Structure 1
Amino acid sequence: AASRAGELEVHRAAKLQLEQEKAAVAVRLEEALRRADEQKKQLNELQQQLLARQNAEAELVTRNQAMRDELSRAEAQLDLIKQMLLGQPQK
């Protein structure tokens, strides 16, 4: 009977240890899932920021090209006005 009681105590202790380990693993898992969720949110925010900056850059490139085109037209108009005022033949 004492042997049986000893075996039961060993099993109870092992079961208690396993339950404690299971609880600790569950806590670590919950923390890992929480961190993964936070990182996913951060990633989504960074992707949105990147997309917004890419769109802004594309708009700036378009505006810059339009300004260059406008500057070229203005320079051509100035050359034409100079030619008209100075009476130089057109090239």
Structure 2
Amino acid sequence: KDPKEANAASREVVEPLTYNLKELAQASDDFRFAAAVAEFGLLLRDSEYKAQASYDQVIELAKNAFGRDEEGYRKEFVRLVEGAKLMAKNK
């Protein structure tokens, strides 16, 4: 519907969704790294949605998703998670 037209009518558009599920290992480095960052956030917040998330899992996922880390930010993220893991143990 064109909102500029006074007599424009809305119409329903139906498009079925198809799922193309892949194993996490088949996802891109960027996607896997983003998943590691999201999981880390769940752990930091002690989220009710963290399920079986763990610092070790975040570290493993991030290390396997370095890809091109020219600036070293992904390696720095792993060091940050390792530090958080140590702090969590000392609570």
One of 1, 2 was used to calculate P(r) over Cα pairs in 10 Å bins from 0, in percent, giving 14, 34, 20, 11, 14, 7, 1; which? 2
If you rank structures 1, 2 by mean count of other Cβ atoms within 10 Å over residues 10-17, the highest one is 1
Given 3.7 as the derived value for distance in nm of label points 7 Å out along Cα→Cβ at positions 18 and 66, which of the supplied structures 1, 2 does it correspond to? 2
Tell me which structure, out of 1, 2, gives -36000 once helix-only ellipticity at 222 nm (-39500 (n - 2.57) for each DSSP H run of 4 or more, over all residues; to 500) is calculated. 1
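All of the numbers you see were taken from the coordinates with simple rules; none came from a lab. Quantities reported herein were computed from a predicted structural model and do not represent experimental measurements. Cβ atoms are built from the backbone, for glycine too; each structure is taken alone.
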